[in-house]
Every structure is written in structure tokens, then in C-alpha cells.
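S.K.: Take a look at the structures below.
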Structure 1
Amino acid sequence: MNVFEKKLDSYAKLIIDVGINLQDKQPLVISGPIEGADFIRLLAKKAYEKGASEVYVNWNDDTLIKLKYENSPMEVFEEFPKWKQDIMLYYAEKGAGFISIHAADPYLLRDIDPKKIAVANKTNSLGMKDFRKYTMNDINSWCVMSIPTKGWAKSVFSDLDEEKATEMLWDAIFKASRADLDDPTRVWKDHMARLEQKTRYLNEKQFKTLHYKSANGTDLLISLPEGHIWSGGGSINSKKVPFVANMPTEEVYTLPHKDGVNGIVYSTKPLNYGGNLIDDFKLEFKDGKVVNFEARVGEEILKDLLNTDEGSKQLGEVALVPYSSPISQANIIFNNTLYDENASCHLALGKAYPTSIKNGENMSDEELQKSGVNNSLIHEDFMIGSKDLSIIGETPSGEWIQIFKDGEWAI
């Protein structure tokens, strides 16, 4: 086994042992690109060695996806096959773990009618609405991770040929996920413990307001609902089994009050959405809702994203990531939200995680709404962190405390 194969093996083992934390006789569902078949087979092998009862793979293929958008009529994108939802619900009810490999070419659908993309995204979100309750409520273990594909690698390292670009992206992924270290499992446990220290402090303070300011023009006030919960590092499923939902992860996060966001925020990294990039954009909020927006790149896509439903104009997540995070220090724009969001403080438009408020996983949609928890068909992270970002928090007693200064933790 050469050096690359050892890192690959270590990465696959890390995803199974720490990411999804697969249990004996547990089914596993992997959704990923056919271009990554060799790695997906390695994941399956590690899963069976760990005791998986079954590994089911949902394959996708960029070439076929693009061909469909180019040739199929609009009505095809207005329907979601029931069998697709039935498969995911079947495995969710069996207690399966779900691994999603995010590795799409961010420019795949650059020349496709944005209306067709918007319809398809909304249809898919509606079709998978019932299934998403199992992951967004942490009923089942789930893990989002990435592997290089040629299209994605070339978008990141455009001056290199496909082979070298893919090699460079693999190296960046190994470093970001800590799979290149001697004992990744131990390192991850230490890393999660550090993130949990931050969440304990924030949960003790129960800040009621966060004030974001940056030299780029960001000036945003975010209210946090009573009983909000900060999380970071690992999660725990309904069977009390720990898992790591994002590999890698550098964030601690909670939810805002859906009606309590006011001011302007500027993006600092591209947002890869629906096979297109949205970049250099700003959003203006009033009483929780986006009331104005601009984008230098992908403004029409951003407009369709915001018009998905009523909740897509509001925020569902507030996440804190230091500017000096290992992914940020790689000095790479990944064009992949999983990586770019862990290089930067970010917010998310759309649905909030019910687990981010006290007893939220047991609340009805109406109870969540009354508590200030946003609901939507989407959940899209966008990056706002910068090296001069300041965040101060107001406690219930009215004391203001510096949380971030010059893009770094101040607590």
C-alpha cells in the first residue's frame, strides 16, 4: 500500500468510524457520484468490516444530469418520482446511516435555463421533505463529505490538468479532514472536545443578540430565540449514538429568531447552488426577511433561491468559524459549501435545525414557528467571515461581550 492508498484507507475508515459511527448490523445508504465508484466501494468495504447489515448506493452522474437538463421538457422537472422518496424513507425507518458525498462540478449547469433549475430544486425539496425530518432532527446518523471529481478539481485548480488538479484536491481534502495524520480518530476526538468547550460557554451565556460588523459593509443584528442551543463537533442520534454530520467541521452553530434579523450582510466566498455559482452578493434584512439583494455573479439564481418559499427569505442558521481555521489557512476557494463554510463564519437561508432549540425535536411545526424557528424547503449556507469580522453578543442582562475580534474567537 503506497502513501496515497494509506491516506485513502484512513479517510474511508474515518468516515465510517467517526463520521457516521456505524453500528453493528446497521444499514448504510451512500449517495455519491459514479466517478467516485472506487472510493465508494472502499467505504462499503469498511462498512461491512464494521458490521453493516447492508450498503445501498444512490449513484449520480454529472454527465447524465446535464443531458437531462439540456433535453428534458419542463414538466419532467415538476414531478418527483415517489419511489425515490420511498427508498430513503424505507432505510430511514430501518435506522440506517446516511452518507452524502458532495462533489459536483460547480459550473455544471452554467448554461442551463435558471428557471428549469429553480423548478427542479423546489420539486426535489418537496419530494424529500418527509425524509429530511430524519436527518435534520438527528433521528438517524448522517454525514456529508467530499471526494474529488474532475470537474470540481478543475474549477478549484483551473491552471492544472485534470490529473494534477485531482491530486491536489485529494491532498487538500486529506489535510482538511485530518486523514493525513497518524491517528485521525484520536485527533478528531480532541478537535470535537475543543469545539464543545466553545458551545458550553455560548450556551451558558444565552446571548439574546449578536452584532456583526466588517469593513466590507456588513452591519447585521441577529436576535436569538429563548432556549436556543449552540452545537459543534459531534451530534447524537435518537439512539444516543454520537456522529459527526460534516467531515470536516470547524463550526459551532445555532439558530436565529426567524423574525429578528436586521441590517446588511455581504458574502465573502462563492455559494455553489444548483450547479451554478452565486458570488459577490449582499442581502438586506428587515424584521427577519430579505427585502433587498444584489449579486455580481448569479443574481437570477439568487432570486430564484430566495423565492423558493416564504421561509427561504429568512435565516435558519448562525455559525461561527475562526478565520484561522485549517481550511481557511489552505488559502483555497473550494467552490464547495461543505469546505468553504468551514473556512468562514456563515449563515444559512431557509430551514433551521429543530435540535437547535430546547425540546425542538419534539415540537410540531406550529410550535416551532411560535418559538421563532424558521421552516423552509431549503437550507443553504453562505459565507460571511472575514479577517476583520467583529461579533459582539448581548446577554439577557444587557451586557455586551466580544465573541469574535478580527475574525478570531475572543472568548
Structure 2
Amino acid sequence: MNKRGYFGEFGGAFVPEVLRPALTELEKVWTVAKKDKKFWVEFHDLAKNYSGRPTPLTFCENISKKLGGAKIYLKREDLNQTGAHKINNVLGQALLAKRLGKTRLIAETGAGQHGVATATIAAKFGFECTIFMGAVDVARQRPNVFWMEKLGAKVVPVKSGTRRLKDAVAEALRDWAANVDSTHYLLGSALGPHPFPEIVRDFQKVIGEEVRREFIQRFKKLPDYLVACVGGGSNAIGLFHSFLRDKKVQLIGVEAGGRSSRLGNHASRISIKPHAPTGIFEGFFGEFLQDPIGNLAETHSVAAGLDHPGVGPEHSALAKTGRVKYFAVRDSEVIATAQLLMREEGIIPALESAHALEYAFKIAPRLKGKNIVINLSGRGDKDIFIYARTLRDKKWKEFLRKEFQTL
């Protein structure tokens, strides 16, 4: 990344004038904080004693034997406080918000994990908190909405546009512009205007740092493949960053192939050929799925956290150089793979993470003698309604009917 906040040609900061002072102030505070040992001591203390880091590196012995190829390991971000990698970034940005003197946090969320993490840290640090969430995502991720509200956050269902993550981002930016003096926008992924992509990446890179350290300690070498799902891109860049210079380590990002390759049925920005068109949205220049006249296209994924029309600028740059390869998998494949992990290893994955699992399991049989690390970015509790509906679980349906009658 250069000093102007670009990764190659992607990135930058394109925001209304009212937000420029806030971004400038954030960049100044971040520039000081990232060089301050006391800041990182506080961050790592919270990560250890509040969130539960380091997260384990779990060997999938049963599936590795079943597939008969590579040895498969899971980086267990699902075991973090709040059940996903999102808490890493939230802890760091909350510390920045304290340095900025802000009293209120706002955030956007799709799958709800970033919202839960933000509401959690707001409760711990005493911030007022508002979470913007597309109305479609509110309906399909209701357990996370419940917990956000119980943690004290105000959840605002966004009913404009497609009523999904991109619309939640737009509403969060409007709120920030109106309340910039008191409010920090705790952006959840490695995108948005500079310096957010760098900030989010540097708080999430603890994932890859731990993988690197543990793999060397246990096996005296680096893994051969790293695989992560890619929505906005924070869990993936967090895993990849520490390995970018290790050319023998293959880095693979997995996007949402959705129902089909037809525009509106998927959320594949980089893995499609040609890549999604470029444009400016959410404050940065990047690749965004667009309709024929340049409007943001509708998207789809069984995983609420992967249906964003855009992707972080560093991922676009890494794809262009070829350092990271990007692929897509379909909804039906993801559901089957999630069931396989449950039944063979006793681990329930978030549907976002199951995209990475599916691609890794697909290539594992032909990689005998190799080691694959998959970032299990979240746990599947939040997806219980989607799992039950997709798998047509009659017992669950009957349970809900009875519960509804008692309310």
C-alpha cells in the first residue's frame, strides 16, 4: 500500500467533505497508535484475556482420512468471544475510538457477527451503539439481532435498496456524516475509504501470525495452502498477510457462487472472468458487481456475510498480481460440506466459512502429502434458521410452531 491509501490501482478515500476531517483524524491517531507499544500491549491483553486468543489450530483427522489426500487443519476463529474473527478488529477499533474521544459506535453488519462483536465491546467499554443491518439479513440472522439488542445496541433494519449489506453500509455512512463529532464508524471489513482497509487488516493479521508461529513450532515448516472465504475480505486478508512473501505457500480465496453464474444469483467479484467492473462505492475505488448501466447489481448467497457486491481493495490488487487465487462455490455444495464437517469432526461451521471448506475439500484428494489450513472464520449457531430451512428439518419446524403458540 502506498501513502495515498492505494493497493496498486485500488483503494483511496472518496467521501463527502463532512467526513474528511474524521478520516484525517482517524489516520493521525492510527499512525501514532500502530507505533505505540502500549497500544499493542493493551490490544493483545484484551485479545488473550477477553477474546480468548490464541485460537487453536485443529487437525481434521477424520476428514483427512476420508478424502485421502492432504492433511487438513482449521484455524478456529469460531472459538473467539462472540463466535467469529470479527472481534479482533472490533477490539482494536474500540481502542482507537477511545483515543479519538468518541462516545458512540456505529457499525454495519450482514451475517450479524460484526454487529454482535461491536455491541459486545460497546457494552464492555461503555459506548452508545447503533447497528445498521439490511432488513433481509435481519430476518435470516435473527439470533444475532436478538443478542445485539440484549447487549444494549440499537439495531436499525435498513429497508431501502436491496435491504442487504450494501444498503446497511450506505445508512451507516449517512449516520456518521450526521454525527461525526461523537461517533466512530467501526467498519467491519477490509474495505471502505483509507485508512480502514489497512486498519482492519492490521487487527486481523493476528490470525495468520498465529498460524505461522504454530505451524513452525509443531512441524518446523510452513503450510502448503491457506484457504479462506471472501466477502469484504477481512478474515482472508488476516490469514494471508503474514504469508504474502512466502511464494511457496499457495493462497486461495473463496467467493459466493450462489445459485448460478447469472448476475444477481451470486456474489463473485474476482473469481468471475472478466472481474467485476471497477467503480467508486463505499468511499473507495474497487471492483463491484454492476448492472449494464453501472448501478450496483443485486447479489445472492446462502451466507449473509458473503453477498456484498464489492470486495476489499487489497484483494483486488492481490488478484491482479496473481499472488492470491480466487474461486467460487455454489450454495448447494456449501450446505453439503457443512454437514460433512458436522458429522465427521463435530464442528458446526458458519455458512461463510463453509465456502472455504468446500473448495479446500475439493482440492484435498489430489494434494497428498500437503498441508491445508482453512480459516474457520465463524461458528454456525447464527445460521440455524437457514440450515433448518435448507435441510427441511420437520422437527425444528414443529418446535418453532409450538414455541410461537406460547409467546
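Any read-out appearing in this document is the output of simple, stated calculations on the displayed coordinates, not a laboratory observation. Remember, predicted model here, so these are calculated numbers, not experimental data. Cβ atoms are built from the backbone, for glycine too; each structure is taken alone.
S.K.: One of 1, 2 was used to calculate relative contact order in percent (Cα under 8 Å, 6 or more apart), giving 20; which? Don't skip to the answer; put the middle values down first.
M.R.: Numbers: 1: 15; 2: 20.
Comparing all candidates, it corresponds to 2.
S.K.: Figure out for me which of the structures 1, 2 the number 0.40 belongs to, where FRET efficiency 1/(1 + (r/R0)^6) of positions 99 and 139 (r between Cβ atoms, R0 = 35 Å, to 0.05) was derived from the coordinates.
M.R.: On the way: 1: 1.00; 2: 0.40.
Derived from 2, not from the others.
S.K.: Check the numbers for mean count of other Cβ atoms within 10 Å over residues 83-90 across 1, 2 and tell me which is largest. If you can, show how the numbers build up before the last one.
M.R.: On the way: 1: 14.8; 2: 28.5.
For this comparison of mean count of other Cβ atoms within 10 Å over residues 83-90, the top structure is 2.
S.K.: Where does the value 17.0 come from, among 1, 2, when mean count of other Cβ atoms within 10 Å over residues 195-202 is the thing being computed? It would help to have the intermediate numbers written out before the result.
M.R.: Values: 1: 17.0; 2: 24.5.
Value 17.0 for mean count of other Cβ atoms within 10 Å over residues 195-202 corresponds to 1 out of 1, 2.
S.K.: One of 1, 2 was used to compute helix-only ellipticity at 222 nm (-39500 (n - 2.57) for each DSSP H run of 4 or more, over all residues; to 500), and the result was -10000. Which label is that? Working shown, then result.
M.R.: On the way: 1: -10000; 2: -13000.
Structure 1 accounts for this read-out.
S.K.: Thinking of 1, 2, which structure, once distance in nm of label points 7 Å out along Cα→Cβ at positions 243 and 323 is computed, gives back 1.4?
M.R.: Details: 1: 3.6; 2: 1.4.
It traces back to 2.
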